[in-house]
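Each structure below is given as structure tokens.
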Structure 1
Amino acid sequence: MKKVLRQTAEGNPISAVSTLNSDAASGAPAVVVSHICRSFNDGTCALDDVSFSINSGEFTVIAGSNGSGKSVLMSLIAGLDDATSGTVTLHNCTAGLVFQDADSQILGETPEEDISFGAKNCGLKKEALAQRVSNALEQTGLVYKRTAPARMMSGGEKRRLAVAGILAMDRTLIIFDEPFANLDWPGVKQVCTILKQLKEEHKTVIVLTHELEKVLALTDRFIVLDKGKIRFDGTPREGLQQPLEQWSIRNPITKYTSLEDLVWL
């Protein structure tokens, strides 16, 4: 087991992120979050004693309003930030992150160059790198965009490009932060298509969103985060019976029968 202890400025250990190198069978824990707390210098408590585990191959939606702590939690799981206390353990998997702002992840002039960047940093040599890039382009439906200007692609295509880069680096845990933000209807469909594909390939997927109507049918697991605390953790069907509005999440089971219904009030 490889274990990294995190410390305060004074050198006191405050948290640990571990990677267990033994083979993980399907259904075995891939991510274990144990009693995580995250506070900031201004006294804000973003996460308060958060604990859960996610199995290998599980598709999980973590829902919450703005300020609920979703993005902070994502950063901790991905290893981009340190918890004030608690542990995050990744079992035989490495995390890849699709940011809300897809443009911020583009490093290459073309999709081919962009996908190559991360995979090359993983130590892949010429032939293996070319094969990995071609596979990632095919998996995400971007072969026809191989040499197109990456920053001129649509929002949905840019998110697919981010996923392609993660697949090329052979990441088995993929985290999406608000994947539908600023997308039109075709872009939403593109993202949902790649999410469905990842589920069918038994990737471990975490989607952080408040737009449940766009993705909840795909999920195996539904977690609600509110004011830094877990309010619900169970199946999607059970979750839809919960008082979601109480936690600032709109329940998507809503019927529209007239023009007057088409306003979110």
Structure 2
Amino acid sequence: MISRIFSEKHPLRFVVSRIFLYSGIDLPFVLTFSRFLNVRTYFHASSAAHKIFIGKYVPDLDIAVFKKYIQTDSTVFDVGANIGMFSAVAARLAPQGVVYAFEATAKTFNYLTENLRLNKVQNVYPVFAAVCNVTGFVSFFEHEQSHEQNYIATKDAGTSTVPALQMKKFADMANVQNIDFLKIDVEGAELSVFESMGDVLDKTAVIYFEYTNSARYQYEPEEIFRLLKSYGFSIMIPELVGGDLQVTPYTDSSNNAGLNLLAIKS
């Protein structure tokens, strides 16, 4: 543990972070997520907030992707919104647009709504639900410390039950005509999200999603790629080179777990 502490960028901050995060204590401070866009978060007992505090998370690539593909009037879906940092980023970039933020963990959803008020964004609609290929309720696993690792449970691994919805049904109900930018971070359940979209994929321009280990849900990542390509998407890898965003074609799935990928309508 000692070696872990001193391997951190800010060892003292790391120790303080572990104490308060594991104790579940919300602190009365505000942290800056993006100075450029003036996006902030309360110092909640959330692993996402604590990563910001200890300098573990630098969102430069993510924000560069958002800035390139989100326009001032874009319709944005943030699936797996967590504490709302990227929902707030999207709202800043699309002041004449609309952002739908989906989060399925009750405590994290409360943090999300508090952060939306903190950032004074008026065009974000938070939705307490898991987006997947079923409607009703699903079993959900909530990690005790790392709220970024919560996921739709398999078999008997769930710790709670949460509302679930299919994206197509939601889009129809909300009269969403198109999705200009869709961000997905759902800990391996991406295929279920895509399956829930149906012909909404025809109306979606850009998707930014995490390429994660899909073994938990017993599917191969190639299933996602085949589905997206059948709707006319090209799969791309975004990266920052000298501070500039570059996008190159995705060619090999063998060693790319953990990457964020782009699907861009050809």
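Each reported figure results from applying straightforward, stated rules to the coordinates on display, with no laboratory input. Remember, it's a predicted structure, so these values are computed and weren't measured experimentally. Cβ atoms are built from the backbone, for glycine too; each structure is taken alone.
Structural remarks
- Test item: relative contact order in percent (Cα under 8 Å, 6 or more apart) calculated as 14, pick one of 1, 2: 2
- For 3.2 (distance in nm of label points 7 Å out along Cα→Cβ at positions 48 and 232, calculated) the corresponding structure among 1, 2: 2
- Among 1, 2, structure where FRET efficiency 1/(1 + (r/R0)^6) of positions 32 and 80 (r between Cβ atoms, R0 = 25 Å, to 0.05) as derived comes to 0.90: 1
- Origin of the value 38, where percent of Cα pairs over 28 Å apart was derived from one of 1, 2: 1
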